[in-house]
Structure I
Amino acid sequence: MAGITGIGSGMDIDAMVGALVAAEKAPKEAQLFRLETATTTKISALGTLRTALSSFQTALKDLNDIKLFENRSAKSSNTDLLTATAGKTAQSGTYTVKIEQLATGSKTATAALPGNFTTGAAGTLTVKVGDKGESISVEIGKGASLSQVKDALNVALKDSGVTASLLADPETGDTRLVMSSSNTGAGKDVSISATAGLEALTINTANTIVDSDGNVSSASGVLEAAQNARFSIDGLTMESATNKIEKAIPDVTLDLVAADKDKSITVTVAQDQEGVTANIKKFVDAYNNLIKTTNSLTKVTKVGEDGTPLTGGLVGDSSVRSILSGIQNELISAGGSDGVRLLSDLGITTQKDGTLGIDDKKLKAALENNFDAVGSYFTGDTGLMNRLNNRVDGFNQTGGILAQRVSGLEATTADIKAQREKLELRIESMTARLYSQFNAMDTMVAQLSNTSSWLESTLSSLPGVVKKSAK
């Protein structure tokens, strides 16, 4: 509205201008809205398609890996006692393992000392793990308490696997400095030697503090001796300084978790069929998701008897047809070697709705009987996974067909915005022009009305003019 209008003529100029502007604006605005809706729908649909294609390509890449078929699995029948892993050179086989004892570190202690013990002189404590271990020297000041000695030891030993702690008798207050080690294996008991004035803090590993009856002597020595793991494989007794056994079975690592000499554990080394099966199912799931996505994007849904059908964002799209046609041609093409030439040889077949289904028993049999042939069928330059990826990549790669289409549609969106801005400017100009014209007309009508009133008044005042009387 350009101020107060229509005073002179009595006409509703605002309504007339509004109607004329709306008649000019509505068709173009509706056209731009339809074009924007269609463009946005296509951009969204292409984004959904590209996401499904990316997931499909990821599954292709994961299955197109020869290392997947080189891997070997090692299974333990009792993971509470033992776990196992295998490298790619491990030979298939079954082994029986029994664990008599685990490898442990040592726990040693000084002789019992008064709770208020302090060092009589400054000096050096030398800590050693076993006869061949590295010696670590720790400086101790004069008058240091047992707690201060413990703290000094822990600072110096932080990277050695040895920790110091205090163990006190609640009745007498007598306290021992206890050294605990995570270094496993027989002969790796922790000892302490001391310079003059610190002799009370020595630990002599030649002594055993706890006797067979469980009594603790007053001397320094070993509370718990470090020991090797003892186990047997297929009846052959073996020992190890650690609980990780790496050389007993070639390229197989056994991790001893707990000991139970009366229980047998079966370790099975075989080709990694579970890993391959999981990746095949991932491929099938990704393909089925792609089919469901394209079906959703290209379907037409009828709404009622007279309703307008609901259409997917890519109905009749040539790119979708090309992608699916290329993929499906590869799925039915023979490849690989004797024993596995088609997906159907693995129990993978096309269902009525276009998705793939898996016969688990047939797939398992194929992996058990033709494991290497399955690998040849899926992997390599001529393998199914690479052929499928070549069919898809031209569409979905950076700068590919779909990306170019999205860029073109985004340019259309930008053009729609520019057209809307131009339309608004044109409408503003038209509105101003119409108000100017109607206001000029209104002014002229007001002037003519005033002139008419003056003439009527003047003429009625002339001699001989008879006024009409009101009836």
Structure II
Amino acid sequence: MTAANPDSVMAQAPLVPPVAAQTGGGRLPLRTKLGFGIGDLAFNLYWQATTLYLLYYYTDVVGLSPVTAGWIFGGAMLWDALCDPVAGYVANRTRSRWGRYRPYLLFGCVPLALSFVAMFIPTSAQGASLVAFVLGTHVVFRTTYTVLSMPYNSLMATLTNNSQERGSLAAYRMICASSAGMLVALATLKLVHVFGQADERQGFLVAMALYAAISLPVFLFTFFSTKERIQPDVHGITVREALAVVVRNRAFLLICGMTVALTAAGTFLSKTLPYVLKYGLHREDLIGPALGTVAVQVFIAIPFWAWVMRRTSKRLVALSGGCIGMLGYAALGWTGATGIGVLFGVLGLIGFASAASLLATWAMIPDTVEYGEWRTGVRGEGTIFGVFSFAQKGALAIAVGGVGHLLGAVGFVANQPQSQAATDGIRAMLWLAPIALLGIAMLLAFFYPISPSAHQHMLGELRLRRAASGMPD
């Protein structure tokens, strides 16, 4: 088996008449890079809080069964995923004096904050009423989240078409995102204790309200410090054109497959680790530090992997992250995740690998916008990022639902001593699935077709098409 030649994409003929290519390949100012990147800090206050602690909150604080909690989480996330392509398509067709994507940051940040806090409002509801309340508030939050996050993701492709600058944007974004990950992982349970004392529900409510309050000025800074430099398609794209941008974009489909595998692998780790620590090692106090170890290592490793990416390629960084991650998960299986020191060391290694995978994925995806335009004549970055997010969140939904179902299958009972079979089953969930999923991600990354030279060639050809059509560059 051999990899596809990254430059071979240039040998294919365009499928439709030429359309506009864009100029926007210069270096971005620091304010723009920081302004865009810090937006992901705000998003990750929400994302990490729900990813790391919401399932735990549902089972151990609200009192839902793990199966019910898992499928509520997964169902709401699946709804979010289904909304993503729609939100991306609508944002792609938006026109305003602030651009297509930036207005959503301005007008959507307050509804997002309020819907997030609503999930943690204490309620006396029981039975079906409790399930309805939890599901309803979660669905509302996921809807507002996607309305804001899809334009933000799409904004990245409009700031510049320079592949290296996009790699730099991805690095700023990942550093800010991992900063939020560290804060949420390390501080959440401490804040819950400080604000709630013996009342965990009250503690979670105040802690999450604090995260929501922090996000508001951050979103406003992102709005005021960015500018959409790459202009939209000359006409609003149709649904048929949007579908063509996706199905004829081999590079994008490969990235979607990668993100499904990587997201599911990370979900098994983050959702299972708290249960291993609380019930397997009887060290509930280490949940925050353990999750924080992964986030801290991602934060530390991002600059290193960004340096490697500038000197090699996004594809190589993705392959390196997958390989190292598989070694880390194999070490979890070999050690049985029983020794605290070894466990934290392996989690650090997994965080180091995750930094490479995350950085490469988010740096690759904007380049597929030009690949799609080169193939179909339509940019459609809103559709690209909408479908990409659909794949990511769909994988998360299925993985979380699967974790909840597997917890029930191995005999887990919340806040009770666990049987040996349940403990062994939870430990197995921590590493077996992630190894297989990372293997799939590496295989897909192996065939990623856009090298730095291929991307430059595409941009040059798109400029020639623009000139031939008589449109100003």
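Taken together, the values in this text are just the output of simple stated rules run on the coordinates, not laboratory data. Bear in mind that the values here come from a model prediction, so they are computed numbers and not experimental data. Cβ atoms are built from the backbone, for glycine too; each structure is taken alone.
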**Request:** Kindly point out which one of I, II the value -26000 was derived from, the read-out being helix-only ellipticity at 222 nm (-39500 (n - 2.57) for each DSSP H run of 4 or more, over all residues; to 500).
**Result:** II
**Message:** Between I, II, which one scores greatest on mean projected area of the Cα convex hull in nm²?
**Reply:** I
**Message:** Can you rank I, II by relative contact order in percent (Cα under 8 Å, 6 or more apart) and just name the one with the largest value?
**Reply:** II
**Which of I, II leads on Cα Rg over 2.2 N^0.38 Å, for residues 103-278 alone, largest value** = I
**Message:** Tell me which structure, out of I, II, gives 0.05 once FRET efficiency 1/(1 + (r/R0)^6) of positions 263 and 295 (r between Cβ atoms, R0 = 30 Å, to 0.05) is calculated.
**Reply:** I
**Prompt:** 9.0 is what came out when distance in nm of label points 7 Å out along Cα→Cβ at positions 191 and 415 was calculated for one structure; which of I, II is it?
**Reply:** I
